[in-house]
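Trainee: Next come the structures, one after another.
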Structure 1
Amino acid sequence: MIFLSVGTQAPFDRLVRAVDQWASAHHVPVFGQLGQLAADSYRPAHMEWAEFIPASLYEEKLDACRLMVAHAGMGSIISALTAVKPIIILPRRAALGEHRNEHQLATAEKFVGRPGIHVAMTDADIAPLLDQLAECDNLPADAQALSAEASPELLSAIRRFIIAAS
């Protein structure tokens with residue numbers, strides 16, 4: 001199963017449409033968490049979806065999926081890394097009226113080349129990435145789950161910063 005999540009703040013029709021179009025030509029189950037839809041929002045015809053799902057169901061879908069597809073929000077990225085699931089991210093674009101600024105574009109650019117994170121810079125990139133990754137079971141063998149705790153190195157760097165600033 002492929003798990004699509006667009007966050008909870010606003011619809012992301014460009015991403016939902018791209019995944020739904022891909023699903024129309026493939027026999028791979030897709031579930032989408034689409035956020036609060038506007039009256040004119042795109043509603044998928046080729047996958048199961050809900051506007052909102054409880055956190056427990058979100059975790060179930062994430063655990064069960066082979067691949068996550070999401071906006072370039074840090075919550076989605078961290079969720080995929082913590083669950084050791086490959087993720088395709090497409091940044092919402094302020095220039096297209098999808099967000100208030102281009103911070104998701106900056107986030108996506110920072111993750112280019114990181115194992116397990118596949119960046120689609122346009123919606124046209126979604127189908128080829130899905131074709132490539134839909135059969136993946138997990139991240140590459142050298143990938144590790146994101147720890148729920150900060151590393152000693154990070155804590156030490158923060159400690160040094162605080163001491164230097166005082």
Structure 2
Amino acid sequence: MPIDGPLFRHAMSRLATGVTVLVARESDGGFIGMTASAVTSLSLDPPMVLACVGHTAAAHAALTGGAAFGVNVLAADQEDVSRRYADRDAQRFDGAGMARTPGGLPRLPGALAWLEVRRAAVHPGGDHSIVTGVVEWAAAGDGEPLLYFLGGYRRGAR
């Protein structure tokens with residue numbers, strides 16, 4: 001028997017997740033980003049990740065329809081960055097002075113890791129789309145991760 005949404009959300013809030021900002025190029029050439037906690041590695045050979053993107057997300061079309069997307073893994077002191085890209089009205093990049101991946105996707109300063117991903121497939125997943133991709137470039141910094149647990153932000157420990 002299926003459970004209701006609130007009970008499922010309550011149970012899943014006990015799963016600590018890392019916080020990322022996904023980025024993609026829009027059809028007009030600009031960039032859009034969104035905060036996502038449903039991002040994980042999928043395969044080591046080839047190196048792949050998957051991200052779950054809500055159908056109503058402002059970045060849905062760019063992430064599911066574009067050739068590539070970026071993953072910025074946020075550091076413990078980047079809660080404000082996470083909140084910005086969780087706000088539908090603030091998800092655009094101005095790009096001024098921002099580092100880029102080899103394919104030109106924005107790299108958020110201060111993140112713990114950056115990935116450039118070639119989209120492989122999009123699968124249905126209820127009210128989300130599951131986007132898979134092959135990692136074509138990666139870089140990593142140092143620090144502690146920003147986590148999401150019990151409906152709030154937490155700092156991770158190494």
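What follows draws every value from the coordinates through simple rules; no lab data is involved. Everything quoted here is computed from the prediction, not taken from an experiment. Cβ atoms are built from the backbone, for glycine too; each structure is taken alone.
Trainee: Who wins on mean count of other Cβ atoms within 10 Å over residues 107-114 among 1, 2, i.e. which is largest?
Mentor: 2
Trainee: A value of 2.6 was derived for distance in nm of label points 7 Å out along Cα→Cβ at positions 11 and 35; which structure in 1, 2 was it taken from?
Mentor: 2
Trainee: Comparing relative contact order in percent (Cα under 8 Å, 6 or more apart) across 1, 2, which structure shows the greatest value?
Mentor: When relative contact order in percent (Cα under 8 Å, 6 or more apart) is calculated for 1, 2, structure 2 comes out on top.
Trainee: If percent of Cα pairs over 28 Å apart is calculated from each of 1, 2, which structure is the one that comes out at 23?
Mentor: Answer by label: 1.
Trainee: Kindly point out which one of 1, 2 the value -11500 was derived from, the read-out being helix-only ellipticity at 222 nm (-39500 (n - 2.57) for each DSSP H run of 4 or more, over all residues; to 500).
Mentor: 1
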